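Pasting the structures in now, so scroll down.
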Structure I
Amino acid sequence: MPKRLLSVLCICGIAAYPFFIYLGVSFNLLSILLPALAVIFLLRLFYLRETQGIKTLLAAVSALCAAVICIIAFMADSERIAMFYPVCVNAILFFIFGGSLFSSKTIITRLALLYDKDLPDYAIEYTRTVTKVWVLFFMANGGMAFITAMFCTVETWTLYNGFIAYILIGTLAGCEYLARIIVRRIHEK
């Protein structure tokens, strides 16, 4: 299977994961969908071993987490376990982003350096602040993912984790982009 197709399948699988679980629960297809998803994620992980970098690390963590959750949920025959994937991803991202606050370059600083090797001091400070905002977001989003996985119906879980969470992520990313433009304009005057 070509890498690009596998990459697209994996991204779609991760993005549509809540809908796959919803369909699996609604139509009693989890015993088919969970192993299929696990295979897609493990193949993605296999192909990621050929590349390096922060983006690869994040993609690998996401694929590994998804595969493990799918396998455990399948073996336990548990829809609730399958619903914990968003919790795990948010927890992992919380620790990766939060842990980077204790180093000289946060993960967002490192990502920014991929695009601009000579970041000015104000930009490095800005990326540290943005990292803190994302840490808080992952904590709150992970908390909501946990609540929906533990206490809500699969419909509510799917609505939050497959729609509302993505809207929140997009809104935060959009606001950050606008803030970045404003900060850049202020400092480049």
Structure II
Amino acid sequence: MSPNAPTRDEAYRILTEYNQNHSLIRHALAVEGVMRYFARKRGEDEEKWGVIGLIHDLDYEKFPNEHCKRTREILMSRGWPEDYIRAAVSHGWGICSDVEPKTELEKVLYAIDELTGLVATTALVRPSRSVLDTTAKSVQKKWKDKRFAAGVDRSIIERGAQMLDMDLTTLITDTIMGMRDVAEEIGLKGV
């Protein structure tokens, strides 16, 4: 980690300064958990990956029509490193950003952002209401029903998997594993 790297505490403070919606904060925590999992698995900087996952939707609650654009402004005004800002903005590629994911970190963030929503929704309809017993198979079963979690853009997840040269089952499994690490914080530890 570089000496000027933002800390997790700083990231969380900024996140909660701009977001009070519990669902958005839980989503940010889920993405952070998955990013940390992927970083560990790939031998990357877990703190950096986690911090970027935590702040990726920083501007969404207050500025939904300027999503990603305001994130850049907010983080620049606070002196955040350009690679952190670029990574956060790249998750909106083709939707609200023209910053294409290029690095491994950016590609993972792009691939798992929507997927965490599908995994969470799948977990919530299970009798356990838990991600701890959710499997890739159960997520893939729900995947086919376009009415289920209709807001989740499955084509983005598929494009992200292709960018990472990963099959969908592995991507879903790794996402579930990352979410299990933060199950309690994201409200998916079960009943």
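Here, each number is a calculation from the coordinates, and none is a lab measurement. Keep in mind it's a predicted model, so treat the numbers as computed, not measured. Cβ atoms are built from the backbone, for glycine too; each structure is taken alone.
Quick notes on this one:
- Comparison of I, II - label where mean count of other Cβ atoms within 10 Å over residues 51-58 is highest: II
- Cα extents along the principal axes in Å derived as 60, 37, 26 - corresponding label from I, II: I
- Entry that produces 2.2 once distance in nm of label points 7 Å out along Cα→Cβ at positions 11 and 43 is calculated, selected from I, II: II
- Computed -18500 for helix-only ellipticity at 222 nm (-39500 (n - 2.57) for each DSSP H run of 4 or more, over all residues; to 500) - originating structure among I, II: II
- Origin of the value 4.9, where distance in nm of label points 7 Å out along Cα→Cβ at positions 123 and 155 was derived from one of I, II: I
- Parent structure of the calculated result 0.7, given that distance in nm of label points 7 Å out along Cα→Cβ at positions 35 and 75 is the read-out and I, II the choices: II
- For 17.9 (mean count of other Cβ atoms within 10 Å over residues 99-106, calculated) the corresponding structure among I, II: II
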